[in-house]
Structure P
Amino acid sequence: MTFKPSEHISRILASLPGKPGCYLMKDKDGRIIYVGKAKRLRNRVRSYFNSSAEGNPKTLRLRENIVDIEIIVTETEVQALITEETLIKQHQPFYNISLKDDKHYPYIKINWQDAYPKIETTRRIAKDGNRYFGPYAAMWAVQNTLRTLRRAFPYLTCDRVINGQDARACLFYDIKLCNAPCIGAVNQAEYRAMISELMDVLSGRSEGVVKRITAEMSAAAEVLDFERAAALRDQLKAIEYITQRHKAVNPAMTDHDVIALARDKNEACVQILFIRNGKLVGSDARMLGGADGEPDSEVLAQFITQFYTEAAEIPTELILPNEVEEARIIEQWLKDKRSGSKVTITVPKRGNKRDLVKMAEENAGEALRMIREQWEADTHKQEEALGELQTALNLPRPPNRIECYDISTTQGTAIVASRVVFVQGAPRKSEYRRFNIKTVTHSGPDDFQSMREALTRRFTRWQNQQDAPTQVAPGAVDHDETWRLLPDLLMIDGGKGQLGVAVEVLQEFGLMGRFPVVSLAKQFEEIYFPGQSAPLILNRRSPALYLVQRVRDEAHRYAITSHRQQRNKAGMASRLETVPGIGPKRRKSLLKAFSNSIDAIRNASVEQLTAIPGITEEIALSIKELL
């Protein structure tokens, strides 16, 4: 069915200019829900409402909520890009891709504009003539770096007015953590030369500094000035500590940033490697929100414009895993930020640069895994998500115990239903269960009937437990508890049809109303409630949505895994009958003797196999060979 926009939107679409600019899409409350840029506004904005948008779930969700569109015409495409980034930062639209953490990362700031530059930390970058180094992952990493640097380059930390005429220096001079320009121990030129070398070390250009200090250390040792030689040795150790993290990459590479993307379902993580003077001097990983449904090229393009808007340094080259749209426009924008120096975007197919992209991709995947695990271990975030979910679903209490069900089937064979349990927002894998569906194996795939069987069997177990006495020895595990406890929230993977089946099953057991039940549709992440036609769509940046997606994805993963095991087991069992001399009767004897485990049969010795009635040595050898 073709989507038909409102009369107001149709009038806007008919009058769009064919010029570059930005468009702001608004909902019924006047909120800006999406900001985009275009080379030709007429073509780009209209594309949201024609047949080309039908295959993009995110666009389908977006256009259902658009009631007004505002247009900003710009002179050039670069101006459109700059305006888009400014508007996204200002309005934080619901459907735009954005860096999840809006915190400002720490940098080392060197006040090079001052006569005697001092060094400090900052989270804000300004075009003030000073030098910035970073970003660092955390402030403690900055402080560790500065403590080490100060042993090699004893820079000023006091608030004195430096004129070289002070009567005495402070304690830091005595402990060799300041070279005391305040008393004239070094002059301005010498002090600035030291700070310049410090900046070289931070930039990855430490070879010249190390060569000079090594030469001076050797000279001091030759004239038996061992105290001076020891001080220079300590400087070298400090520099080595700072630079040992700098991995040699390629001497021919100067200033390059390598960017890669890792995605897993609704999550996206970008990893960036900073290469300076042929060395890998640092890296950073950033999570992105609103990336679901967007192609990798668009995610990367949005990351670049957001990340480099406030970056302290623009490299000469960005190395990417794949092409991005409007790469030439982004290059021009980066060139302007680099004060006219050329910036190129490349996508290597082979060689050293391609290896770096692979390294960045591996790091992005690892970062995504670690961030997910940190979330799972963060009880505060789990509590926040449960509280948000309680409010969003209008639940009587926080859903501390969530059960979710999913069906996995392929052409009606080995159909498996999965149940996963989340307690206090974290998975409790000891309570995961699978149901091998039996009622639809010969009638073709039927997700509704499969869901009915799984839920019926689950609540039959609950019903049986109500009349059974609880007898658990002290310290023993109560395996029946998983069936006896009812959930605070029952989730079904699917739409209105699956939800209707769940409601019917709950009514049969008299459980309707004892706890809430909802379904989560995959395509649009819509939450359906019994008796309500309009679904709920959670804020895409909310912890509540992240939690229900994790629960649903875990149920799907467990169902797929169980389904694969069923198919493998069925396949191996049928392979038994391909062994010469093995028919249904001997296959049954083998499976019975080895507890229905194909792995046990495969790993059994010839002697163990021949102990089974009807299995000769010749047949046992054939089993070992073919399995």
Structure Q
Amino acid sequence: MILSLPVPVAADNLPVLHHVLRVMPDVKTGSLQVEDTLTVPDTLRHDGQFAFTLGSAFSLNSPRTQTLAPNRYSITLPPEQQAITLTYSGKLASTPDCAWLTQTCVLLNERGVYLDGNSQWYPQVTDALHTFDLQMRLPEGWVSLSQGEQTAQGWRETHPQDSIHLIAGKFHVYQQSGKHATAMVYLQTADETLAKRYLQTSQKYIDSYSALLGDYPYAKFATVESFWETGWGMPSFTLLGSRVMRLPFILDSAFPHEILHNWWGNGVYVDASHGNWSEGLTAYLADQRIKEQQGEGIEYRRAALQKYATFVGEQADFPLASFRSRHDATTQAIGYDKSLMLFHMLRRQLGDEKLFTGLKGFYRDFRFRPATFGDLLAALQVDASFQHEWLETTGAPQLKIASHTLKPAASDYQLELTLEQTQAGKAFPLDIPARLQFTDSKQPEQRETLHMTQAKQTFTLKLPAKPKRLALDPDFDLFRLPDPAELPASIGVLYGKETKTYVLSRKTDAAMQVAWESWLDALKAHDKTLRVQYDDQPLPDTGTVILLGGDNLALQGLLERAKEPFRLTDAAYTLNSVNYTCGLHTLALALRAGQQNMVLLDASTPDGLDRMLAKLPHYGKYSYLLFNSGTGENVAKGQWEVQDSPLVVTF
């Protein structure tokens, strides 16, 4: 096997280690024995020494090494010696419940095996990539999975990788050959119908993205039923939780997002020194693009701006150039939502042909190499000022119509329109879409692009007929901080950055009083600024107000002022003319009183409340939600219709 080792090739001047790994897990004890024959390029040898790191759980058995620091070793490797074999063993502690956003997840027991680069189960060198041949001794009936293509002995990956993954378990494996790759499905329980859906959908999106961006970079794409409720995109495979992968909408939402990561993130690697570009680009070309094809692109972009307004606003902003990975709602709103909106602005500026030609060239030139945000923008031939204005600064433009004057002329009309950017700090350069409709229904719409470069700027538009309506950025094409009146009230404000006041009802029965107070105690552990009061005290004028219980006195008059199609009685919730029995359902309702956000939460039993609270973080964009009290199943959801945008003029 040593004779057949490939010669490592530099990827963007990064050295490449080649591993021949023989892995022997003991799933009963959680111990792991590894033999790794390493081919070491000259660039990783210094004064006849090769230095590497290995996880603290492992002990090196051979050859003799020098310990430089905890987990860091050095071994003598003369110039004429191309390869060296390391043997090591250790016992790994499995992660029972994987909090994958904040911890390293490991599994090595009778449930299965999951190891990635973070667990340091193979020798690593800073700023080096890896190729490998991998063999694994498994219990009877188990199968394995890693990057690359399957061989008679295990797995082989000849393209430089930034991490080596290893999965094994009692999976049922299905596969289907395709034009660009073999689709595979690994299920913990046999289900041919489910597997067929994933095989066909995999081929559909692999073919689609290959045509759009360049050929799929791996030999296979595998969908793996995860040991945890995850949604991970790995090189040539994805790990989806058992419940997640059985949700009917996943196949055309989160699933193609993970497939596309094989181009962005696992095909072209992310050099995040000036920001992680991969998540926003993937979200834009997968999630947003699919919604746009379904006729829901406007709503998707509006929701992206709403998340930025809710979780970032002016309180928690940081430059996109500082985004590395998502670990909470704020980092997601910047690294995903702000980023995808910037790519949308670039698409409008460049046009589809130039954008996708640039992306194809970027993928071709940087495949299996690390790339920065600057490398991507350079491939798109975007001016360097774009990077400074949108990546290296904080804040978002806020638009206001300062004034408008309509003047009839001899054969047409003239509209003078003054726009203002009201955010603190300098003005952002904006290409503002404007849409005009006319009183004469036979007159087609007129579309304009207003090039705004100043904090306050006046535009003169010549119109062929008397206008009926002017709308600025009606399709939410710009990254900006929208006015609250442009957005439907949303449940997401429960998790936003504004100060929150929770209002308890004096009439609540004892069991629910304990349930509400237990929840509030848990919240106080993470938010020291939240306030709690009763419904016979005056409400604050600022921040978000959360009313607890449908018998809350603070509700008096609020529903009428909110002007939404919702009514509440002792027996039922009436929503859009449909009645839902109170005791059988729980309710989350978002309203807006003037500029203030309010949320009503109502439940009749502690169990019903717990089920609803567990679901709410996944439904943040909605204005109203109703759940079955007994099962927690969502039975109604939706957003209020927005009526009065301050960026619309009706003449």
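Here are the numbers:
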{"read-out": "Among P, Q, structure where FRET efficiency 1/(1 + (r/R0)^6) of positions 232 and 296 (r between Cβ atoms, R0 = 25 Å, to 0.05) as derived comes to 0.45", "value": "Q"}
{"read-out": "Among P, Q, structure where P(r) over Cα pairs in 10 Å bins from 0, in percent as derived comes to 3, 13, 21, 22, 20, 13, 6, 2, 0, 0", "value": "Q"}
{"read-out": "Comparison of P, Q by Rg/Rh (Cα atoms, Kirkwood Rh), for residues 48-215 alone - largest value held by", "value": "P"}
{"read-out": "Source structure (of P, Q) for Rg/Rh (Cα atoms, Kirkwood Rh), for residues 224-479 alone, computed value 1.02", "value": "Q"}
{"read-out": "Structure (P, Q) behind the derived value -13500 of helix-only ellipticity at 222 nm (-39500 (n - 2.57) for each DSSP H run of 4 or more, over all residues; to 500)", "value": "P"}
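Rule-based calculations on the coordinates, nothing more; no lab input. Just so it is clear, the structure is predicted and the values come from calculations on it, not from any experiment. Cβ atoms are built from the backbone, for glycine too; each structure is taken alone.
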